[in-house]
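I've put the structures underneath this note.
A short reminder: the numbers here are calculations on the coordinates, not readings from a lab. For clarity, every value in this text was computed on a predicted model and none was experimentally measured. Cβ atoms are built from the backbone, for glycine too; each structure is taken alone.
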Structure I
Amino acid sequence: MVRIVFDLEATCWLEQNKNFRQEIIEIGAYKLDEYGEVIDKFQQFVRPQVHPYLSSYCTQLTSISQKNVDRAKYFPVVQDLFLAWIDQDEYKLISWGRSDIRLLKDDCELYKIDTGWLDGKHIDLKDEYKRLKQLKKRIGFQRALELEGMNFVGTQHRAIYDAANLVQLYTKYIDVW
C-alpha cells in the first residue's frame, strides 16, 4: 500500500467570512512506499471557480500568483490527474490536520464528483502526533517540527514544500503511526 503525504493551499482572505467558499489552488504530494521511500511527487495549481481572483492576502501568504491559477486547470481535471498519479487501489492519504481532506471533499461536492476515493483513506498526522507524544492538545505543524529538531525547508504555505516537510516527520515515526 502506498502512502500519499499531501498538502493543499486554498483561496483565503484576511477577514474570513462564512459567505466565502474556499477552493483548492494547489495540490502538493509525495508518494511513499511501505518503507517511507519517496517514489514520486505531484504538484499542480488549480484554477478556482467560485472566487477566481486571489486576494492580496492569499497571494502574500502562499506566494501563489494570479497568473499561476489563471494558467491552471479546474479541479475536476486536476483531481483526475492526481488519481492517475496515485495509480493504486490501496493507498492512504496523509495530511496534517483535517482541513485538507475537508477541502478535497468540498471541491468534489462543488463539481459533483463522487467522494468515494476519500472514504476511509485519510490519516490525520496532527491527531496521531498528539497521541504519539501524549500531548494535552493538538499543536501546529511548525511547532511539531521544532519539537523534533527539524527545520522547515522551502516556502511555507506552498503545498509542495509543506508536503515535503511532512514527509520528514512522517518517515521519522513510520513504524509507530
Structure II
Amino acid sequence: MSSHERKMTIIKKGTYSDADSLRNLCCETFYKKWKSTNTEADLQTYMNEFFSIKKLAEELIDNRIIYLLAQNDKQLIGYTKLNRNLSEGDLGDLTPIELQRMYVKEEFTGHGIGKQLMNMAIDLAITEKFEVMWLGVWEQNTEAIKFYKRFGFKFYGSHEFVLGEDITTDLLMKKLL
C-alpha cells in the first residue's frame, strides 16, 4: 500500500446504515483469522449469532457500544468494537471501557490501520473520561498480544472464551488511561 492510499483511510464512528457492510467485514475478518483453529460449524454458529445484520444494527444504535470503522475508497477495511462501562476481573473502582474486537482485512494488515484504530479508541476513551481500557485476547494469539503490549496493555487475569464446542483461555489485559 502506498503512502497515498494510507492517507485515504478514514476512521469514523459506525452508524445504523453501516450494518450490512459491517456484517460482511466482521464475517470475512473473523472467518479468515480463526478458520485454521476452529471447526466450520463453530465458526458459522458464532457468526450467525454475533454478526447478523439485526444484531449489528441494534449494536450500532446502542449508546453503550461504539464501532470505529476504518474505510478506504468507500469499503470498510477494519473495525474496533468498544463497550462502555463493562468490566471483568479486578479493575478496582476505575471507570472501564472494553475493547471487545479489533480486526483488519488481511490485505491491509501491516499498513498502520490497526494502529490508527487503537489510537482513535484510546483517544475516544480518554475524551469520554474512562480510566481504564481492557480486553481479552486468546492466549495463543502472540501477534495480537505483542500489538497490545506496544500500546501499554498489561496482563491482569484470564477468562474462558467459548466458540461453539471449543473452550479456550483469553488473557485479560488492561491499560490505564
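Could you figure out which one of I, II the value 4.8 for distance in nm of label points 7 Å out along Cα→Cβ at positions 44 and 92 was computed from?
It was calculated from structure II.
Supply the structure label, taken from I, II, corresponding to distance in nm of label points 7 Å out along Cα→Cβ at positions 52 and 148 with the calculated value 4.0.
This value belongs to structure I.
Suppose you compute distance in nm of label points 7 Å out along Cα→Cβ at positions 36 and 60 for every structure in I, II: which one lands on 3.8?
Traced to structure I.
For relative contact order in percent (Cα under 8 Å, 6 or more apart), which of the structures I, II scores highest?
With respect to relative contact order in percent (Cα under 8 Å, 6 or more apart), the highest-scoring structure among I, II is I.
Thinking of I, II, which structure, once mean count of other Cβ atoms within 10 Å over residues 20-27 is computed, gives back 18.1?
Checking each candidate, the match is II.
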